[in-house]
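There are structures below to look over.
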Structure P
């Protein structure tokens, strides 16, 4: 059963999908089941370059990827950073060469963050 906010990937074509409304069915693309991304966290290997770091500031939060900045190379980079609270989420897409960080305007400072590395998958704060 797919649940809200889960991320799935097609291993054939590379499509990535986020579930907006969970359901009983299996997510299928290119004739086969899509792979669920498990969210990695601070306990996992590679955390120093992948776990989102949240810094509250005037008018919002800055999310930086990794306590050591993540590389942003053509073949290895952060594709997106997302801020999440119970009811809402907002995503910022990045490109190689950009800094692995972004600012989100928000009043709620009690948020979590996720980011997607094109090589090492989905990470959460």
Structure Q
């Protein structure tokens, strides 16, 4: 049986955003086309970000899948690590502000930026 690797951006126990990987079983379908169990979703949004787009540090407001449809997206964390996702890649964004916390841009969340010479096109699918 094969698995799908779900790259996750989550809030760690110290309130900082971290990346981790989870596996989703592809245990349904046919041998030629393995499927996961059906997952619920709460709608989707498309976004186009121009060349030069950068965000400040922020937390994800709603857990959601982020699929890169075109261009490249860099996600930066407070520990200095960065990951770049290109067209056809994805991650699950769930780095929510810890319950009861007041947002601190020096501690919480992640920043994002368009990379390269083509606009960033993304699909957000809410859980």
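Supply the structure label, taken from P, Q, corresponding to percent of Cα pairs over 25 Å apart with the calculated value 29.
Structure Q accounts for this read-out.
Output the label of whichever structure in P, Q has the greatest value of mean count of other Cβ atoms within 10 Å over residues 89-96.
Structure Q gives the largest value of mean count of other Cβ atoms within 10 Å over residues 89-96 among P, Q.
So P(r) over Cα pairs in 5 Å bins from 0, in percent, for residues 25-72 alone, computed for just one structure, reads 5, 18, 15, 15, 12, 11, 14, 7, 3, 0; which one of P, Q is that?
P
Where does the value 23 come from, among P, Q, when relative contact order in percent (Cα under 8 Å, 6 or more apart) is the thing being computed?
Numbers: P: 23; Q: 35.
Considering all the candidates, the number was obtained from P.
Taking Cα Rg over 2.2 N^0.38 Å, for residues 41-112 alone from the coordinates of each of P, Q, which one would give 1.10?
It must be structure P, since only it matches.
Compute distance in nm of label points 7 Å out along Cα→Cβ at positions 33 and 65 for each of P, Q and report the one that scores greatest.
Checked P, Q; max of distance in nm of label points 7 Å out along Cα→Cβ at positions 33 and 65 sits with P.
Out of P, Q, which one gives 1.4 for distance in nm of label points 7 Å out along Cα→Cβ at positions 17 and 97 as computed from the coordinates?
Q
Read-outs throughout are calculated quantities, based only on the coordinates presented, and are distinct from any laboratory measurement. This one's a predicted model, so the numbers in the text were calculated from it and none came from an experiment. Cβ atoms are built from the backbone, for glycine too; each structure is taken alone.
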